[in-house]
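Some structures are shown below for you to check.
FYI, it's all coordinate maths here, none of it is from the lab. It should be emphasised that the depicted structure is a prediction, and the values quoted were computed from it without experimental measurement. Cβ atoms are built from the backbone, for glycine too; each structure is taken alone.
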Structure 1
Amino acid sequence: MRACGLQPIPESATRLVGARDLDAQEEIALKRSQVVRLELHQIARLGTRRPVHLHMDNDVLDAAVVPANNFPVPGGPGLEAVAQACSAFARNTTIAALSFSGWNGCLPGAGRTADACRSLLETVVRAARDPEARS
């Protein structure tokens, strides 16, 4: 990585948004790190012109919306709430990459999970490309 002139970003520049179901070891590791934890509603107020990679674990969404996860977590926000928060972030930020994880296409509900991910992706990309909506 350094041979290409790239450098890893510092932990203090990393934001973990909407982590709802961390195990004890993950909690300990995060407390020892400089990673900043945020709730989903806080992402809407963030923004930077520095290009970022927006990554989302699907289990941020309620398990009823994205059931095809290895570790589904009930009680989370719905698709509309996540899409609104991520779209607001996309309008205020230069997104260089967008990724999703936690989707297991072999589990029941894979089609519904795919539809939710596709919808979220389309919404965020539309917000990122809309010059009228950028602040």
Structure 2
Amino acid sequence: MRRIDPLLLATVRLSTFAGALGLTNASGFFFERDGRLYLVSSRHVFIDDATGHHPDRMEIELHTDPANLAATTGLSVLLYENGRANWHQGRDSGGEIDVAVLRIDRGALPHSLALAVFGPDDLLSHDQTAMALL
């Protein structure tokens, strides 16, 4: 059996919608921390006031067969609930950054799923980051 690079199973295609109207396509990746699964993408995928981009839901294309990348299904996720965003914008010491995360309910995922995730061990430490900049 041909092995598929796990990176292809950790990254996903996203489509944003306002009701039934398709708005944009983007990409993201999965990150897991403390048993919680998150979708990470650019914040401007979730909302961009400057361009009038205000989706209310997102469809995530998920792989269902680790040997066949063409086998996919979609997961529709609401971006707002009771007027509050279900996603969180990233920040650093300079303020808000163009990164956002959306927690994914594992119970909503299909039973046959080919998924790889990044985790805390994949992040560079402060010392590693400093050395990479030299």
Value -10500, calculated as helix-only ellipticity at 222 nm (-39500 (n - 2.57) for each DSSP H run of 4 or more, over all residues; to 500) from one of 1, 2, is from structure 1
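Starting from the value 1.8: which structure in 1, 2 was distance in nm of label points 7 Å out along Cα→Cβ at positions 5 and 45 calculated from?
Numbers: 1: 3.7; 2: 1.8.
It traces back to 2.
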Between structures 1, 2, where is volume of the Cα convex hull per residue in Å³ highest?
2
Consider the structures 1, 2: one of them gives 1.2 for distance in nm of label points 7 Å out along Cα→Cβ at positions 77 and 101 as calculated from the coordinates. Say which.
2
I have 1.2 for distance in nm of label points 7 Å out along Cα→Cβ at positions 69 and 85, calculated from one of the structures 1, 2. Which structure is it?
1
